[in-house]
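Some structures to go through are shown next.
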Structure 1
Amino acid sequence: MVLDTNRAFGCVKIDIRRERCLACGTCVRICPAEVLNVREGVLVAEPERGVGCLACGQCVCVCPRDAIEVSGRDLTRADAVLPDGERADYPHLRRLLLGRRSVRRFRDEPVSSEDVDRILEAAATAPMGFPPSHVGVLVARDRERVQQLRRDLLPGVRGMRKVMRALRPLHGLMLGREAAQGFRRFIMPIAQSYEDHDARGEDVFFYDAPLALHFYGRALADPADPVIAATLAMVAAEALGLGTCVLGFPGPLLRQSAKLRRKYGLPEKIQPGMCLAIGHPAVKFGRAIRRRFVEIRAVA
């Protein structure tokens, strides 16, 4: 039985170029859905077996003779590409990640459309559950649109604070002790700060960034999927010389507001996801800060 999702329905088509196929079995070993087999020296494709071919493209990527083509479920023949240039090495990646900082002061300079497209292209490579991806992106491409999004979201902050103040005696029962403390000591003060700064004409929601990208998941997405995509977008922006700040508030507010989802063309049911404020840093960071996990435990 083929696994249908929000975006993918029905079975894929698996074409095997017999004149190229060696029936070496490499694709069989790598196929997560077990729809490929070698029988009597011949590669056999059964795309409807089990949950069906996922159109992940693993077989296409490992075939030494370019003998397999998979199409359907949002995958096309043109999607099988060769990476450009040499593979990135660890030292370059480490320097990139170590140098990244959360940026909250941006120059009055737009992010080019080319860089926006590059960031989205990089983020789309994120490993996100069953393909095709159930992650979408809401893009505010200039400061005016970012500020419109901020103005639309702030009433939700006020409403959330009003409700949570009324339910304060029940916070411990509703959220648990640790979460309730975090809500009172961090979430509520931050929400108050948004309103106080807004009253003074200051933006501490998106920090006057010229670009905002909100990554959200559809109903069937794993909650981690849009966060993974946002993380890759953050790294891509850093590689382009841009600064980013990760924002958690927009996701829950968009998830709670049917009015805003309709206004921005979002699905009726979404995962909160993660938002990024992006722009050219106003200040150059001369040093990096090493980070560390709270603990690393080995399995005995």
Structure 2
Amino acid sequence: MKAFRCGHVALVGRPNVGKSTLLNAMLGQKVSIVTSRPQTTRHQVLGISESEEGQIAFVDTPGMHQGQKRALNRAMNRAANSALGAADLAVLLVEALKWTDEDEMALQRVLQMERPVIAVVNKVDRVHPRERLLPYIGRLAERAQFLAIVPLSALRGDNIEALRRAILEALPEGERLYPAGQITDRSERFRIAELIREKLTLELVEELPYGIAVEIESYAETDEGRVEIGAVIWVDREGQKPIVIGAGGERLKRIGRAARLELNHLFGRRYHLALWVKVRENWADDARALRELEVE
């Protein structure tokens, strides 16, 4: 019988490289929100995958980026570095055929922490013909001594099991770190707020203010089993408020409906959402506001 292996695995890389998509694919369910907008992930998000061979505690991290001007940017980089420092293993995600200054920065952070690292070449489904990957993987192998280099498509779930095997082989033997069946350490309130923020991002696309946050103000369960949620959407400029609300409030209604339907499906319960948009000027530049909004 094989030894049971377990440990914390930090998913690191530049923004928008597919870390959250990979986490959800490894878990077989949605724990981390996903959009096409860079820096969607702002927090460390734990996702726990367990099999007969072991328990992998993945930590999804904000994308490592060079922008340090705003307090929010600095907090996101700190969150990524903190997860990396506490991990048994790093999984560095890069995008097939691309290498940027931020990819190099992420690699150097991993090497500075002296963590064993597996490289994942994501989005290989976009590469045609597939033979174009070989020289890219060869150049990547020259950059560091990776335990393994795994090409995959997180979006399609291609080659996910090869990565799982490589991770388990690299983790130490030991008892499970979290109770059997636990998927994440994040609360339902946190996941509701994040899901609303995801729908905001998907609805607003290029119009989305960077300084936007969601705070759950009230949570109540009715006798009929419905969950009633009151949530505030914070923006950091007065002029951003009508952008989020939309003409006649229709945009905010669409956002609320999309979030409610996914919550119903995700948690198997009925939700009712009441959303408000409020202004807190320059909160993304204010360390105190970040702590109060639980972004820090």
Structure 3
Amino acid sequence: MNDTPIDAYCVMGNPVEHSRSPWIHARFAELTGQRLRYNRQLVALDGFAQAVHALRARGGRGCNVTIPFKFEAVALSTQVSERAALAQAANTLSFDADGIHADNTDGLGLVADIQNNLAVRLRARDVLLLGAGGAAAGALGPLLQAGPRQVLVANRTQAKADALVRRHAALARSQDCALQACGLDTMGHSFDIVINASASSLEGAAVPLQADVLRPGALAYDMMYGPAAAGFLTWARSHGARACDGLGMLVEQAAESFFIWRGVRPPSATVLAELRRVIDTTPP
């Protein structure tokens, strides 16, 4: 009999019932021999800090953070990684005797999915990042570190895109990447890779882009997955782009969180293939 305590983790968000994270982390644990329990936790919009402190008080080891608490997660933490500080948003919290540690694995997951699973290189490419909220903030740093030639951050409210770009300006210069911000009506030219990090998919809104942002053979990537990504993917395919949802990003960012918590790197490609099969056979 194994008497090792079972460590508790969860994903906190609102909404959260759609999250596949419990299934992903359960498979990571099975495949790596780790003993843990991982649940969903619906959190009241004004109750995030209380929920985190309660989880820590009852012996929880950490949690993932999703919409709309990623910015609040940084403010709540006692130690913040360089990635999370740059993004000013966190999706991974770890608890120990020293306090609450914040990190952001979203961008690492995005880059890993694009470059490893989809075999699309980012170096020397022109990238359009649509949105300037928590998802875009978490993605931008690792995107820049992958070495694109240009990243344009486009947002309905340009001031938010401007602020995100200013925060990442030094990193962009160090990578010799042209980083700029613009509104949705001033993008100017086409791109090799278009990444939808906006709330348009969640809201079921029309794609706020003209088709000429897509170069021939461009990758159009929506950070959402499932029905929420369908509109963007249909739009992209109708204009000749290679369209992909964010399921691979979900698995890859979870793998990075798992590594932070457990010190073990799980077989993310295996779990992604299994998850796609599960989703494809799940009745709507």
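Every number in this text was worked out from the coordinates using simple rules, so none of it is lab data. Small disclaimer: the values here were computed from a predicted structure and weren't measured. Cβ atoms are built from the backbone, for glycine too; each structure is taken alone.
Of note:
- Of the structures 1, 2, 3, the one that 35, 22, 21 was derived from, the read-out being Cα extents along the principal axes in Å, for residues 100-155 alone: 2
- Which of 1, 2, 3 yields -0.60, -0.84 [log10 I(q)/I(0) by the Debye sum over Cα atoms at q = 0.09, 0.11 Å⁻¹, calculated]: 1
- Sorting 1, 2, 3 by mean count of other Cβ atoms within 10 Å over residues 20-27 from high to low puts 2 first, with the largest value.
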